[in-house]
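We did not get these values from a lab; they are worked out from the coordinates using the rules stated. No experiment lies behind these values; they were computed from the predicted model shown. Cβ atoms are built from the backbone, for glycine too; each structure is taken alone.
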Structure P
Amino acid sequence: MTTCDFSTLIGPAATIIAAGAAVFVTWCIGQRQLGIAESQRDIARDKLRCDLFEKQYDIFLAAQALAKCAILYGGPERATPDHIRDLRIKIDEARFFFPDQVRAFTTELDKACEAVFFKTDTRQTMGADAPDWIATGDKLAGCQAKVREMYAQLPSRFEPALRFEQLTRSQSIPDM
């Protein structure tokens with residue numbers, strides 16, 4: 001029988017220990033990289049949310065402005081056709097950034113505003129002595145009333161998409 005010399009075991013033991021240390025260091029580095037990747041994912045998601053909010057809020061402001069233009073249309077501060085067109089184009093972008101309920105509302109608002117613009121222009125070109133002048137005025141008043149009603153609904157219609165969940169929960173916000 002041969003006796004085991006301690007010096008013959010040191011080489012393989014050192015190799016095993018070195019391999020174990022390498023595995024441990026690799027695992028630690030991998031965990032660190034995983035943490036960094038998760039942090040980058042969270043930052044990218046937050047940036048996307050911020051960008052989406054900005055786009056959505058711009059559409060909300062355009063819807064408000066269009067409704068104001070329709071309510072005040074024909075008055076001394078009449079909006080230009082280019083300004084109205086730009087607002088309508090911005091509102092049309094809602095289809096890319098909002099759920100169906102908000103998109104349906106913006107489409108309805110756009111149609112109601114268009115009716116106000118059309119009836120105002122029609123009434124202004126026909127003259128006060130035209131037989132349909134009063135009837136057109138009554139229709140115009142109805143269209144303007146609808147736009148005013150929709151203008152009042154704008155915040156509640158857009159709120160589900162624009163609110164910050166983490167700030168609107170019933171939980172209290174911790175002190176910093």
Structure Q
Amino acid sequence: MAACTRILGIDPGSHATGWGIVQVRPALRYLASGVVRPGRQLDLPARLLVIHEQLAEIIDRYAPQIMAVESLFQARNARSALILGHARGAALLAGARRGLAVYEYAPGAVKQALTGNGQASKHQVRFMVRRLLQFAELPALDESDALAVALTHESRGRLPVGRAAEGRA
């Protein structure tokens with residue numbers, strides 16, 4: 001029997017970071033998911049610390065071997081992009097410090113992998129996550145986005161962080 005492989009998917013955000021873990025070997029199955037919500041009353045450094053620490057605890061609890069993270073998208077403005085980049089950094093650090101193989105996928109590549117449409121809505125992605133993982137109810141959007149990133153890693157290939165993942169199969 002093949003070794004157990006677990007993938008931690010991350011949908012980063014400074015106020016809500018979605019996470020989801022799927023096991024892909026010996027068979028695809030959902031393990032856990034949730035949302036890290038540091039609290040809007042905290043300043044950015046404190047929010048980043050909460051994101052890092054909670055993701056580190058999740059990694060310790062579920063022992064994934066792989067982390068798949070959604071890459072930056074077109075942000076509303078430079079400040080939003082910078083803050084999102086900080087949240088991604090906190091997540092990437094948690095994975096790197098725990099020795100995970102870390103991969104990155106563009107939002108359009110995730111949508112394409114799950115729905116066949118790189119312009120699909122979050123609701124269409126959530127519907128496909130529900131269908132693929134056989135959920136009775138729809139998961140929260142941040143959770144479904146994170147699970148979608150994990151499922152994309154298994155279905156689309158393996159592109160390490162630092163290499164363009166834009167629309168590649």
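The table below lists the values:
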read-out: Structure from which 23 was derived, relative contact order in percent (Cα under 8 Å, 6 or more apart), options P, Q; value: P
read-out: For 10.0 (mean count of other Cβ atoms within 10 Å over residues 28-35, calculated) the corresponding structure among P, Q; value: P
read-out: helix-only ellipticity at 222 nm (-39500 (n - 2.57) for each DSSP H run of 4 or more, over all residues; to 500) derived as -29000 - corresponding label from P, Q; value: P
read-out: If mean count of other Cβ atoms within 10 Å over residues 12-19 is computed and equals 23.4, the structure in P, Q; value: Q
read-out: Structure with the greatest value (metric FRET efficiency 1/(1 + (r/R0)^6) of positions 20 and 52 (r between Cβ atoms, R0 = 30 Å, to 0.05), set P, Q); value: Q
read-out: Structure (P, Q) behind the derived value 2.10 of Cα Rg over 2.2 N^0.38 Å; value: P
read-out: When mean count of other Cβ atoms within 10 Å over residues 60-67 is computed for each of P, Q, the largest belongs to; value: P
